[in-house]
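Asker: These notes open a run of structures that come right after.
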Structure P
Amino acid sequence: MIEWFTMATWSPYIVGAGIGVLIWFTFLLSDRPLGCSTAYAKTAGMVETGISHEKAESMPYYQKFTPTVDWQWILVIGIIIGAFISAYLSGTFSVLVVPPLFAETFGGDAVFRGVIALFGGILMGIGARWAGGCTSGHGISGALQLSLASWVAACCFFIGGILVAGMIYGFSFI
């Protein structure tokens, strides 16, 4: 069993079942769906509260989603730590400023890669807030609850991802 933790890849069936069990415990213990995008919005609220406390308190969004460190925020930290531990134990940990596929397509300029990653992250954050959740919130928790809005959102996430990847790297699979 210990060798599972040192494998570079895991069975998607086992991982899927594990995520399913995690969702059950999430609902059982917190009565809330699993998701991460709200943590990023709350972080922005904490920064804004530090800059202009009165303005942040008056915003309806931050009244609904209080800018605090909560379990969703800690989940993001856990994802980062878990990814590091997994990569370290499997022997696949490395620091890549510019991934090989990106370098092959666009060149190895680290600043350009950083700007593109920042821009993409901002767009993903806006999209997640616009959709009312991220891929884990809609694609996992919402789909588990058979939410029509979550199924539509998850389908749009996949379609959008396929289209953008195709526009960037070419539609060679057609």
Structure Q
Amino acid sequence: MNIVHTHLEGCFILEPRVFNDGRGYFYESYNKKTFDSATGLNVEFVQDNQSFSTRGVLRGLHYQTGDAAQAKLVRVISGTVLDVAVDLRKHSDTFGKYVAVELSSENKKQLFVPRGFAHGFVVLSEEAEFSYKCDNFYSKEHEGGIIYNDKSLAIDWQLSESELVVSEKDIVLPALENAIY
């Protein structure tokens, strides 16, 4: 597995070693020893989540606060998404900066999103199945979010505004400057 360090400390792109042959392919999507050794972390994932969405569906930008903060290891099972992680660590040199990476069933890349980050994605293909591991359990009382089109972040979601499908809950999220994190 190749680990690519992004410009955001603690946020990594994982590129697995894929074995292809006449039957198809095989790859190890997660191995704790390999992950910990390559990243220098010791993450204990406790929950796996999966979603299905169609083209233009934008989910995010979401995060958990306080003791319910979550690190995530995200990947795409089918289709293609643009995945985004935003640094919300107040004392970080990269506070308010983001990393965007295309994750797909073709490239099999994964993104590790550390605690203290907001996360979201938009589906670029006709359909996508998205899967992620969390190192903490979801807590409704600790959920937070930032509006996807926050001008201070200026995220290029790679689709026009008219193509985006955003939930009623996500469309009313606050801007970064008004968010509680």
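FYI, it's all coordinate maths here, none of it is from the lab. Please read these numbers as outputs of a predicted model, since none were measured by experiment. Cβ atoms are built from the backbone, for glycine too; each structure is taken alone.
Asker: Out of P, Q, which structure matches 18.6, 54 when Rg and Dmax of the Cα atoms in Å is calculated?
Answerer: Answer for the origin of the read-out: P.
Asker: Right, next: A value of 0.55 was derived for FRET efficiency 1/(1 + (r/R0)^6) of positions 6 and 142 (r between Cβ atoms, R0 = 35 Å, to 0.05); which structure in P, Q was it taken from?
Answerer: It traces back to P.
Asker: Kindly point out which one of P, Q the value -1500 was derived from, the read-out being helix-only ellipticity at 222 nm (-39500 (n - 2.57) for each DSSP H run of 4 or more, over all residues; to 500).
Answerer: Q
Asker: Tell me which structure, out of P, Q, gives 2.0 once distance in nm of label points 7 Å out along Cα→Cβ at positions 14 and 62 is calculated.
Answerer: The read-out comes from structure Q.
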